[in-house]
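Values in this text are rule-based calculations from the coordinates and carry no lab data. Keep in mind that this is a model prediction, so the values were computed, not measured. Cβ atoms are built from the backbone, for glycine too; each structure is taken alone.
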Structure 1
Amino acid sequence: MKAYKLVAMIALLGLSVGAMAESVPDEKIATLRLAPLNIEPTPPAMQKVVNNDVKQVRSYPMQPPVIPHKIDGYQIDLKVNKCIQCHSRTSASSAPMVSVTHYMDRDNNFLTNLSPRRYFCTQCHAPQLDAKLLVENDFIDIEQLIKAKAAVKH
C-alpha cells in the first residue's frame with residue numbers, strides 16, 4: 001500500500017512539474033504596458049496639478065480633503081510644516097483651518113500644537129491632477145445632500 005502511494009505521489013509531482021515547464025507564448029501574456037515586452041513605450045504626458053484654490057467635493061465617505069493648489073517645494077519635516085503657515089487655527093489667512101482633531105492625541109486629549117500623528121499633512125491629503133476619471137463615481141457628499149434637501153423645501 002505504501003509503494004502505491006509513493007508511486008502515485010511521484011507521478012503527480014511529475015505531472016505538476018511538466019505543466020509548470022510549459023511555456024506561454026508572448027501574445028498570451030497580459031500586460032499593463034500596452035506594448036510588446038521588448039519595446040520601451042513613450043510614457044504618457046504628466047497631467048497638470050489642479051491649482052484653482054477651490055474646495056473640491058469628496059469622492060467617498062470620510063475622505064480627507066484634497067489639496068486644491070500646488071505644493072511643489074513645500075517643506076514638511078520635523079522642524080518646519082509649510083502647510084500650517086496658512087492653515088493653522090491662528091493664521092490670518094483665508095485658508096480653511098485644520099480640524100480640531102489634528103490637535104488631539106491618541107487618548108483624545110487636546111494639545112496646544114499639532115499632534116505628531118497629524119503633523120505630516122501629505123500622508124492623508126494630496127494634490128489632485130487634472131486627469132480623466134478612471135472609474136465613474138456616483139458618491140454624493142453630505143453637503144450636496146443638505147443643499148438638495150434645502151432646495152426641495154423652498
Structure 2
Amino acid sequence: MTREQFSELVQEAIERIPRRFAREIHNLAIVIEDEPSDELLDEMDVEDDGTLLGLYQGTPLNQRGFGYGNQLPDRITLFQGPIEDECADDEDEIFVAIGETLIHELGHYFGMEEDEIAPHEERWLLGEDDPEDVAAADDGDDGKQEPKA
C-alpha cells in the first residue's frame with residue numbers, strides 16, 4: 001500500500017472520531033512513519049517478537065497545569081509497516097487497525113487508562129455512535145466540528 005493510500009485511510013479514521021472527543025483535540029499532530037526504530041522499541045520495552053502500531057507522545061490533557069502553554073504539538077505516530085504486517089495487507093483490516101490504534105492513542109492524549117480506552121475502541125470498531133454524541137444530537141446540538149488534528 002502506498003503512503004498516499006494509507007494516509008487516506010488515516011483521514012477516514014480521523015473523520016470517525018466521536019464528536020465529543022474531536023471537539024477537544026488541540027495542538028496535536030498525527031503523523032505516519034514506516035517503522036518504529038529499534039531504540040524506540042527498546043525504550044517502550046517491546047519484546048523481540050512484538051511490535052508497536054502507534055505511539056502517543058506529549059502531556060496528557062489531564063496532567064496539564066495552569067502554566068501549560070506555548071508547547072510544540074503533542075504527537076500521535078502511526079507505524080504503517082507494522083499495521084500492514086498485522087493485517088496481511090488487507091485494506092479493510094488495515095482501516096480497522098488504523099482506527100483502533102488512533103482511538104487508543106487518543107485515549108492516552110486525553111489521559112485515559114487502558115481499561116477506560118477499551119470501550120471507546122470497541123464502539124469505534126463496531127461503528128457505534130458515542131452515547132454522549134447521541135444525547136447531544138437529541139438536544140439539537142449537531143456537534144459538527146472538524147477535529148483539529
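Below, the figures for the structure above:
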read-out: Value 23, calculated as relative contact order in percent (Cα under 8 Å, 6 or more apart), assigned to which of 1, 2; value: 1
read-out: Highest-scoring label, criterion being mean projected area of the Cα convex hull in nm², among 1, 2; value: 1
read-out: Ranking 1, 2 by mean count of other Cβ atoms within 10 Å over residues 63-70, the structure that comes out highest; value: 1
read-out: Ranking 1, 2 by FRET efficiency 1/(1 + (r/R0)^6) of positions 23 and 71 (r between Cβ atoms, R0 = 30 Å, to 0.05), the structure that comes out highest; value: 2
read-out: For -14000 (helix-only ellipticity at 222 nm (-39500 (n - 2.57) for each DSSP H run of 4 or more, over all residues; to 500), calculated) the corresponding structure among 1, 2; value: 2
